[in-house]
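Presented below are the structures under discussion, each in the form of structure tokens.
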Structure P
């Protein structure tokens, strides 16, 4: 779960935006029938443009999560920590081509 939270917060930081991250709760599957199933972690959250968690849901019940997002904070973050401005779009072309291996 920590890796999942970290990468989502990283998306918020890299793009200078709020990110709403959704994950369901509960268990799906039928162990009695040999299906090991999967347990969902819950812990949906909203991260601001600096990666700080501003709202967090629980891990064991369905909830509606509401968070106030301030667009000024995103503007300030983008201005002072300009990942998008400094990206090297001229270097993107090779990743747009399908790699077929040789």
Structure Q
């Protein structure tokens, strides 16, 4: 299972990643990240949640990178993705927030 955790620039994302060590976990963020982290493949540059097509951009990213689960740490990200959860589920992608992810 491949999991994407948003909010890569936060401590919470790294803590959650360490709890999910039995899965392939990728961190991503829409804020500027150091180029070496993105180029090295350890993090993904995500679309900005302020974009009108954010859910579709995220769905495309998930399909292109074979992500099965998205854990959205930001409330704005989670709300937008959760509103499109049925679309994501049609492609076998689950949307969670940080609270649901650790239960």
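Each reported figure results from applying straightforward, stated rules to the coordinates on display, with no laboratory input. Only a predicted model underlies this, so the values are computations on that prediction, with no experimental measurement involved. Cβ atoms are built from the backbone, for glycine too; each structure is taken alone.
Quick notes on this one:
- For helix-only ellipticity at 222 nm (-39500 (n - 2.57) for each DSSP H run of 4 or more, over all residues; to 500) computed as -10500, the structure of P, Q it came from: Q
- When distance in nm of label points 7 Å out along Cα→Cβ at positions 12 and 68 is computed across structures P, Q, the figure 1.6 traces back to P.
- Given 20.2 for mean count of other Cβ atoms within 10 Å over residues 4-11, calculated: source structure among P, Q: Q
- Per Rg/Rh (Cα atoms, Kirkwood Rh), the highest-valued of structures P, Q: P
- Entry that produces 28 once relative contact order in percent (Cα under 8 Å, 6 or more apart) is calculated, selected from P, Q: Q
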